[in-house]
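Engineer: Please find the structures below.
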Structure I
Amino acid sequence: MKIDPELAVTLAAVADEGTFDAASRALGVTPSAVSQRLKSLEEQLGRVLVVRAKPARLTEAGESVVRLARQIALLEHDALTALGLDDVNAPRTRIPLAVNADSMATWFLSPLARLSATHELDFDLHRDDQNFTARLLESGTVMGAVTSEAEPVAGCSVSPLGVLEYHAMAAPAFARRWFGDGVTAEALAAAPFVDFDRRDTLQHEWLSAMGVAQHGVPRHYVPASHDYALAVRLGLGWGMVPLLQGDHELVRLGGPPLRVSLYWQQWNLRSRLLDTIAAEVADEARRVLSR
């Protein structure tokens, strides 16, 4: 049995665009053609590949087919480049990557900008916590990811990038108000802090290291990296701010810094393009991250 690449690409378009109508526009065909292609592929494989909802959702079988489609596109790009046929008229290559919010806000975009200046690439970034980006590799949603997981995902390779270091910081006025007598356990139990989202545990870990249980401590949720740092600067609460985002406007509260080791994971596929992206990302990480 063989999977028709055109049908696999159609399924990937539905996954990327979210609806059959949007996928049809991206592919330049009718919505009916998209539906017929997917029905044909599902009948061929004997599997339901996509849940017809808004947005459309891949099944586990559909994730496997989409991963194949992305690998074919990657290898096709490498082949066209090797043949000298990657001119301006060639279709641009879409590169889906996963990255944590703090890396995106502090260092990850620079290498992508350099790559975009020399390659016909469209980057599609998926933002998630560094503890969860590897799941997007498993599903075939992305080709590479910045993750905190040192163990490679099945079918992937892994290499260390460096360490993103966080310090407990606050605006000077906030520190004077809440910690005028020192950063004590009593003060920390009363002073509000800023959480990124409900999966963020950095503030909880630091509180625990300071002998304070996080339950019952006032908190705000600000789920965007730049806005998170801004919220701390404005005095909404204290927070664990990446050292790369710290500046003279913030004061450190002391206590232990938290160091999050980051890794690059990518599909274990012999691809010159994917290796080029990995090398550029690693070079930037060596330049800006702690060791």
Structure II
Amino acid sequence: MSDMSDDSTTDRDAGREEIDTTLAHSARMYDYYLGGKDNYQADRDAAEKMIEATRGGVRFGARQNRAFLLRAVRYLAAQGVTQFLDIGTGIPTSPNTHDAAREVVKDPHVVYVDNDPIVFVHSSALLGAEGRTAALRADLREPATVLEHPRTRDLIDFGKPVGVLFIAVLQFLEDADDPWAHVATYLDAVPSGSHLALTHFTHDFNPVGAAQGGKAYDKASARMSARGRAEVGRFFTGLDLVDPGVVQASRWRPDGPVADVPGGHPWMWAAVGRKP
């Protein structure tokens, strides 16, 4: 693994001219759920449909999803993982993966991956002052591009455990895309002791609400595919699930009491698994 001459890198100008503000995008909708400002009217209009369908539950779910990410990263860092591939990271939000890891280890290495050009416009602002981080514009369905990218190879030593993160992104791949095969490809590239952490939108608790909410993405940049607990569990085939297994995102090793879900239904499954 070569050392980087810069502390952080991003494709700062990649795709600036390609940002389509008239088409709702899942990353910008997620930013809106979290109360961010990096979104446009098309994103807000679509997000409001999801908020209505879930009776506000999606906003609670987005916050719990974010909280799970931070807890999972801290857990992985406590297990000795110091390098992370954050796939489908979305618009940068603070605290982020490298912030959580740094609470536990001194010098975490993090590669953020997303295919939305606006992510890279904002990544430079967040990552500019950070060390040992990089942002790649790439599609998670092209693992070779991510895994062989010079920035990935600069930061990630594939001879040591890696934390592979898929947070609220795999639902934007349809079954025909075979998301399970893509996740398996990333896991094949990392050694024993590596971990997979993911969350996934589900219809298990409210099929009608999930179907209605999913329609908010029909005209967005990517459609949403809700999946059940068993389908989410398939991503962990061959891994040792970390207790408590596949659970609601808010109930994976919570830091304190778990609040009731607005709208009455949880929307996200979450889990962490270790590669033996």
Structure III
Amino acid sequence: MGDLNKLLKQAGIQIGAGGSAGFVEVCIMHPLDLVKTRLQIQSGKSLNKTDPRYYSGIFDCIRKMYRHEGITSYWKGIIPPILAETPKRAVKFFTFEQYKKIFLFGANSPTPLTFSLAGLGAGITEAVLVNPFEVVKVTLQANRATGRELPSTWVVTKEIVRANGLGLRGLNKGVTATIARNGVFNMVYFGFYHSVKGYLPEYHDPFQEFLRKFAIGFVSGTLASCVNIPFDVAKSRIQGPQPVAGQIKYRTTLGSMTLVYKEEGFRALYKGLLPKVLRLGPGGAIMLVVYDYMHKFLMQQFPD
């Protein structure tokens, strides 16, 4: 009974710390996620460059959104991430800790391979659970309406279910792309962070130790973003509005990546990289640091 209580306490602390990390990160970094999505769903041939809906880059997108849609437009689609990110990050960090035990392969302590495989498993698990929220989020972020004209999260969700159901054309559209994106990201993210953090010595000074963790987390989020961005572009194309209404152009992950490459060139596979890095560099650092400190705080509040 004592072992069970200990396991439940550890699980509760991991879930609480992970949920806190996700909530803080999404509230701070959501506008950059929105800009990234707008750039990714923009086909190179779908708009004339004089069209106000055409974005030449991240700052042009920010400027035009403010001019045509208002400052609140930067937080379009934030409700699905808030509803999803708290349990999503809780699941991610909790499952990472469980996968870490599975992938020890008999070693006394985790290795870089252990961290990477645990991150991959956590990313895949997370992706399956949150993909419906991603579909709703991308649909809202692609909407250019303003004020009262902007449909609510619930209205958009009902419309997606009414039109296409719960399957691979509805709320689970693009699930394989989400699995690929999240799996690759978390494999690099956790693998790099925990491996490097274990090699670099800790500081006794709290502020220096905070900076050490933040710097490693920043590099982890940046590196993972650069590796998984083509999968993210494919996901946005699949889940976003198709170029021609009523015709599905982007269907599969690899098929969408190939199509983007053939029609728009190699650079198009890295659309939205700058806002993604600007978000997931510091955002990734925020999550890992908040998790570490919240985990430590909860352990002190609920000692054995």
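Derivation of every value follows stated rules applied to the coordinates shown; laboratory data play no part. Predicted, not measured: the structure shown is a model, and the values here were computed from it. Cβ atoms are built from the backbone, for glycine too; each structure is taken alone.
Engineer: For Rg/Rh (Cα atoms, Kirkwood Rh), which of the structures I, II, III scores highest? Present the calculation step by step, with values, prior to reporting the outcome.
Structural biologist: On the way: I: 1.06; II: 0.94; III: 0.99.
Evaluating Rg/Rh (Cα atoms, Kirkwood Rh) on every structure, the highest lands on I.
Engineer: Follow-up question, since we're still on this one. Of the structures labelled I, II, III, one was used to calculate helix-only ellipticity at 222 nm (-39500 (n - 2.57) for each DSSP H run of 4 or more, over all residues; to 500), giving -10000. Name it.
Structural biologist: Numbers: I: -12500; II: -10000; III: -25500.
Structure of origin is II.
Engineer: Here's another thing I want to ask about it. Of the structures I, II, III, report the one carrying the highest value of distance in nm of label points 7 Å out along Cα→Cβ at positions 139 and 267. Display every interim value, and only then the final one.
Structural biologist: Values: I: 1.7; II: 2.6; III: 3.4.
Structure III comes out on top.
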